[in-house]
Structure P
């Protein structure tokens, strides 16, 4: 089950399409999906999580908590809608595309992809772009 919740006024449009897309990406990677919860929030909410759980005193666009076991993907993904809007402006991307990138970024982490080194980051961008091309517009 994929669930989309919000701690703000934001509501994800076409949530069914997003859920189907996420399931497709997970299945194509050879995994199954269990319970995945997305929580859309603001910068303050995500900043507090970042400090409390990760001990990072910085703003971020996403924090993911991976509860996967074996090949079953389970977890919580928190996304700052404010930060995604800022990033979209900075990268000259439409908000909807940047949001999809962040949505799938968390899933890619659950599938074992990392982005700590520049090489890993480049690979992550490639995987994000491949996934974005599969969104059912």
Structure Q
């Protein structure tokens, strides 16, 4: 165990080894035996924080807040799926609208090609037409 990991362990779980995660407990105890002076300084600071936390009052939730939070958590999964479905449907409609606009814009060129060619032939058949009027 590194000194930084030991500091983080005491900072997160306190100075009491019973509160440390079981996977880290043996390594922390070994570090404590290898580095007794440093470990005792870190543990003393952790005990001071533990003592201050023990003196503070436990937070009290307003009446009904716990029940509302539990009810929201239970209904949250369904609401999450409904929100995602609404987003997906909205995105689908937007994509379909954009595809329709793009298809219409591309088809306009092909659908009006005959009319434009006829206009050019009519103008070319006129006697007093110059190139600027024909080619537009």
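Can you spot which of P, Q the value -15500 was calculated from, given it is helix-only ellipticity at 222 nm (-39500 (n - 2.57) for each DSSP H run of 4 or more, over all residues; to 500)?
It must be structure P, since only it matches.
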#### Entry: Ranking P, Q by percent of Cα pairs over 18 Å apart, for residues 40-95 alone, the structure that comes out highest
Q
### Query
To which of P, Q does the computed value 18.1 (mean count of other Cβ atoms within 10 Å over residues 32-39) belong?
P
### Query
When Cα Rg over 2.2 N^0.38 Å is calculated for each of the structures P, Q, which structure yields the highest value?
Q
### Query
Which structure, out of P, Q, was relative contact order in percent (Cα under 8 Å, 6 or more apart) calculated from, if the result is 16?
Q
### Message
So if we calculate distance in nm of label points 7 Å out along Cα→Cβ at positions 56 and 80 for every structure here (P, Q), which label has the highest result?
### Response
Q
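Bear in mind that the values in this text are calculations on the coordinates, not laboratory data. The structure presented is a predicted model; accordingly, all values stated were derived computationally and were not measured. Cβ atoms are built from the backbone, for glycine too; each structure is taken alone.
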